[in-house]
Structure P
């Protein structure tokens, strides 16, 4: 598969004031996630980073690394619903030890999760073409949106894939 390193992290939001979330929109996000070097893409529904509520599709492929992070300053809760596919959600204590992990799937009893502010967490796809619906408060400011865990490798670093493989092994036995 040919991945594009110049591919954007997010697509443009639909221009309509009322957006029907349908299979064509979901497929657009999936197709974009397959091309992205990060193996994931955000399709936002909010029009501006300054909007007070952020709603988005997050299409994610297996082995896309989301560095463990928390939403602390300002504190933001986050909700994730699996529309298609499956993820493992993991939360950690402040030193990086796994506290809990859950498999969430569109085909199972557990289809989503709601996370209070300040909890270190990550998630990763365990099925191809996984699509999540995420909601969290805005506004988005890149410098403060996520407090990345200092004990976890940064995205794109040589240790990131090994760390992610270890998480897969610990949580999918």
Structure Q
């Protein structure tokens, strides 16, 4: 699958490793099950490690180990399953994860902006996806009702800011 990061197509540096597969050299992605079973051996490796979470696996299951990962991949098994949005916000805001958060699975154009707002910064997209379409999708909406990890001011915050500014201006004019 093509991978978009920083608004560009990039090469995928990570290789997915099945739970029963031998560990190769280089950057790998493992399941939560394998992480729990082989934590010490995986941490002893001298290569980047990433974790793949299925949609029913909360990042809280990783605990303080979250900072050992270069990337956490969140699975979106179908467009109606929004748990990955919650997991991304939890990773960014509560667990203070600074690494890459990647969306994989049923990652649709209509969701790219909202995934980005929640802290996802890499996207596995369908073959044939045009980078221009991705960039456009991220700019189609500029005003939001919900707060998110991107810290963009909400409609309510903007309204109060504008209202406060106009009140100060009318008081100053008197």
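A short reminder: the numbers here are calculations on the coordinates, not readings from a lab. This is a predicted model, so every value here is computed, not measured. Cβ atoms are built from the backbone, for glycine too; each structure is taken alone.
Consider the structures P, Q: one of them gives -9500 for helix-only ellipticity at 222 nm (-39500 (n - 2.57) for each DSSP H run of 4 or more, over all residues; to 500) as calculated from the coordinates. Say which. Considering all the candidates, the number was obtained from Q. When Cα extents along the principal axes in Å is computed for each of P, Q, which one produces 76, 38, 29? It was calculated from structure Q.
Taking relative contact order in percent (Cα under 8 Å, 6 or more apart) as the criterion, the largest value within structures P, Q is that of P.
In this comparison of P, Q, the computed figure 16.1 for mean count of other Cβ atoms within 10 Å over residues 50-57 is attributed to P.
Supply the structure label, taken from P, Q, corresponding to mean count of other Cβ atoms within 10 Å over residues 10-17 with the calculated value 14.4. Label of the originating structure: Q.
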